[in-house]
Structure 1
Amino acid sequence: MLVGLWLTARLSLVCADFLPIAALLAGAVGYFIALGFVMMRELIAARVTSKASLVLALAALTALDELFVGQLQGPGVLPWVPLATVLVFAFLISVVGGRAIPAFTRNSLPDIDAALIVRSGYRDGGLYSGSLVLAAVSALVSPDAWGGTGLIAAGGLQLWRMRGWQSLRAWRNSSLFLLHAAWVWLPVGLVLTGVALVRPDLYSLKDAVHALSMGAMGTMIVAVSGRVAMARTGGPLAAGRALLVAFALIWLATLVRVLAPFVPAQGPDPIAGAVMIWMAGWSIYLLAIRPALFGPVMRPAFSGPKRGRSNS
């Protein structure tokens, strides 16, 4: 049902010029509403009230998507709607990734400073996510130097958050490496977006948000969803060569797009290059996850056995 609603929303946008506005809005919000009910059912059944913020973020995405679609046949989309949508996703990455990445790291790397990784990932998680919410609100209310400074500060905090994550050691474990490399785009994207608000003459907002949309969102999707297709050999999950190549291409496409404004005009079009690399990365990703699409469900789905425990 969820897949069907998601496809309906995508197809309705393709036919946006021909469908009535009511049909467009129904297609846009149907998926989010259904997903919200599924999330609420699971949270209530598990009695996990601490994750209620995820439902609120989903409600915000629903409202923003409705605003976006509702303006397609009008005078145009309000400029703050795309930025707000990307910042909501940044919040979700901060909340979910900020807990998942240190948890996976703690389970996979021996001899780590468990106290520091727990503090930076769990105990102070509200500080980092809360500061991001305040910075996002300030940037939307005051999209100038004031709001931009808040985003720069929030990005700095997200980078500081990694101090206990043993990121320099994560390259030894391919599944961890993808998560840590994907997370880097969150603080970088927040800082670049803040710089674009503070000094739009130096860097434009439309270029900066690609660090969050292509970078943080795109690479994190690969790093997390790709785990269901990783090899299970009794130890930590191992990313296959195809998945690593796909991730590298998507990461590279983001870098090319972010640096595009600094490429001389007389040279090759960097945006076209970023598009081609991006498409190649996602094409290879489809090949990499074939075991998860057509093979038996592997358990556990997203993580290997915990340190000190057997695979059973």
Structure 2
Amino acid sequence: MTKIRWGLLSTANINRRVIPAIRQSTRGVLAAVASRSQESADSYAQHWDIPQTFASYEAMLTSDAVDVVYISLPNHLHAEWAVRALRAGKHVLCEKPFALTLADVDHMIATAQETGLVLAEAFMYRHHPQMKLAGEFVKNGRLGDITLIQSVFNFQFKTRDNIRLVPEFGGGCLWDVGIYPVSFAQYIMEGVPEHVFGSQWVGNSGVDEFFAGQLVYSHGRMAHISASFVTPYHTRSVIIGTRGRLRMSRPFTAVEDTEMVFFPADGEPEYVDVPEAPLYLGEIEDMHSAILDGTPPYLTLAETRDHVRTVLALYESASSGKVVSFT
């Protein structure tokens, strides 16, 4: 097999970011798209120049037209269709959040293990050189002992007619953009916190439209995260250590305009050169390596499980008004 054939399981808006990455990749080709109707699939395929269409998700899964599917369905459908795809013999790249319950996450992981197929979470930012540089700053000790991580990811909707505002679809800003700061904290801190405390503002939509949380790790280390649907676009991360701090102006999106600056305890700020790379290409090539070369996915399923576990704990804390412990 020289080219991995990709199928898009839905015509979601996020596909517009992934389609160019598949076409930029060296070992992948966009082969098909599936929608809930033939008309919708055909219209989408014509716009994006996709060679084959399917009038249902199941039809694509039972065909031999694709090797791997990208699942960009609403949050509450991720687990169901990931399991169906794996059972049909397809590898799966599933958008975040992976699932809305730990039981669903465990079922997805167990199915991947049973079938021997590749299953991975589509956290594109983790594959970008910027994040790997941030990890190196921590590992090589340039920041000293990490004491605090601060991350924010906010944006406003142009219209209130959005599935991310629907409770039964797994809506809410923490599941949507807040899971990025959660993921980043766990990447830098290398695991789940000891306990969390969350606060939320629930709008008339019935979902959290503003969320702030504190993640407390061993040895007094902390992470502060916040997310919002009610304030203009803004994202930033800072890692603070005993020997300096590292600030990223675009940690999760728009990395072509990012600014990474190291502020040492003594001396002048150092502007870090971040290699240019398409934001979504890394996760696509990582899937190719896992499928064709047997290389373990860069983002492990254990990390993915911890993402969901921590978000659920933050929601529990916000609902109860109490600290939620992991121990």
Structure 3
Amino acid sequence: MKMQFEHISVLAAEVVDFAPQTTQTILDCTLGGGGHSKRLLEKFPEANLYGIDRDAKALNAAADCLKNYKEQIHLEQASFSELPECFENWGEPRFDYILADIGLSSEQLARPERGFSFMHDGPLDMRMDPDRQNLTAAALVNNSSEHELLKILRDLGEERFARKIVSSILIEREKKPFETTKELADMVGNVIPRRFQKPGFNPATLTFQALRIAVNDELNELGILLKETLSRLKPDGRLAIISFHSLEDRMVKHQFRKWENPCVCPTDLPYCICGEKSLGKVITRRPVNATAQETAENPRSRSAHLRVFSSSKNAA
């Protein structure tokens, strides 16, 4: 089994380009293997970098990747919801640039024992932090009620065949509990009518997405990230978020727009009376996507969307 941590950082050049030119403090909320952070420190070699990741293996890999900068990096194993504790431990720093690359790493997908991928047979796990999380995808599939499973697949996977898939899960788990990714992926592939299966798109994709988001509470974690990071930016500091599916991208887009224009006055009023002040501006009116060259070299980057927000002094 391979021992090194392998992850290709998406939109790396774009992430570096959006950093303020006077960057001195950086927060990487999803270290992965340290790829984005290393690129940023290569451009800003005097900067202090703070970083977190839920995955202990990713954290260790990032520390090794950034070993030439060990005097100026501060890394902790943590989820977004633990950011307030991290800020306290670090002495309440303020940042010029905050980055989050939401979603799975290439490494997590490639390791069958992590249970994220329908391409490899492994335990039905999907925990980003297996040392500290108890709930697995197998537990969700085998123990959730029909209503709970329908809500997961519809709300988090936007799966049009949710009812058919859930009905089959309920039948099959009575015979034998689901234990592996292959068992679930094969079942979903058999349930979704062949004529509705898209070429090059595994029919289990949305089911696996939904279960992964539920296991790791990803949308709530993203909401906390958005809540905690804006006030940590310096004036003219920037928050850059890379998302990989529509639910996340929608949350980021709407929050950025709300920060830019928080006015809640009726549209028929001639001027604002609510007193809400803009907290900055959206730098990316449309999401930045990977180039054709990058998608050819790293197919995972095809679904990446980068959005960037710049804070004003009102955000502090």
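Readers should treat all values here as calculations from the given coordinates under stated rules, not as data from a laboratory. Bear in mind the structure is a predicted one, so any value in this text is a computation, not a measurement. Cβ atoms are built from the backbone, for glycine too; each structure is taken alone.
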| task | Consider the structures 1, 2, 3: one of them gives 2.9 for distance in nm of label points 7 Å out along Cα→Cβ at positions 152 and 232 as calculated from the coordinates. Say which. | result | 3
| query | Here mean projected area of the Cα convex hull in nm² was calculated and came to 16.9; which of the structures 1, 2, 3 was it taken from? | reply | 2
| task | Can you spot which of 1, 2, 3 the value 1.19 was calculated from, given it is Cα Rg over 2.2 N^0.38 Å, for residues 104-167 alone? | result | 3
| query | Quick one: Rg and Dmax of the Cα atoms in Å, for residues 72-143 alone came out at 16.9, 58 when computed from one of 1, 2, 3, so which one is it? | reply | 1
| field | Per distance in nm of label points 7 Å out along Cα→Cβ at positions 8 and 248, the highest-valued of structures 1, 2, 3 | value | 1
| remark: Comparing 1, 2, 3 on distance in nm of label points 7 Å out along Cα→Cβ at positions 240 and 296, the highest sits with 2
| The value 16.8 for mean count of other Cβ atoms within 10 Å over residues 48-55 was derived from one model only; which of 1, 2, 3 is it? | 2
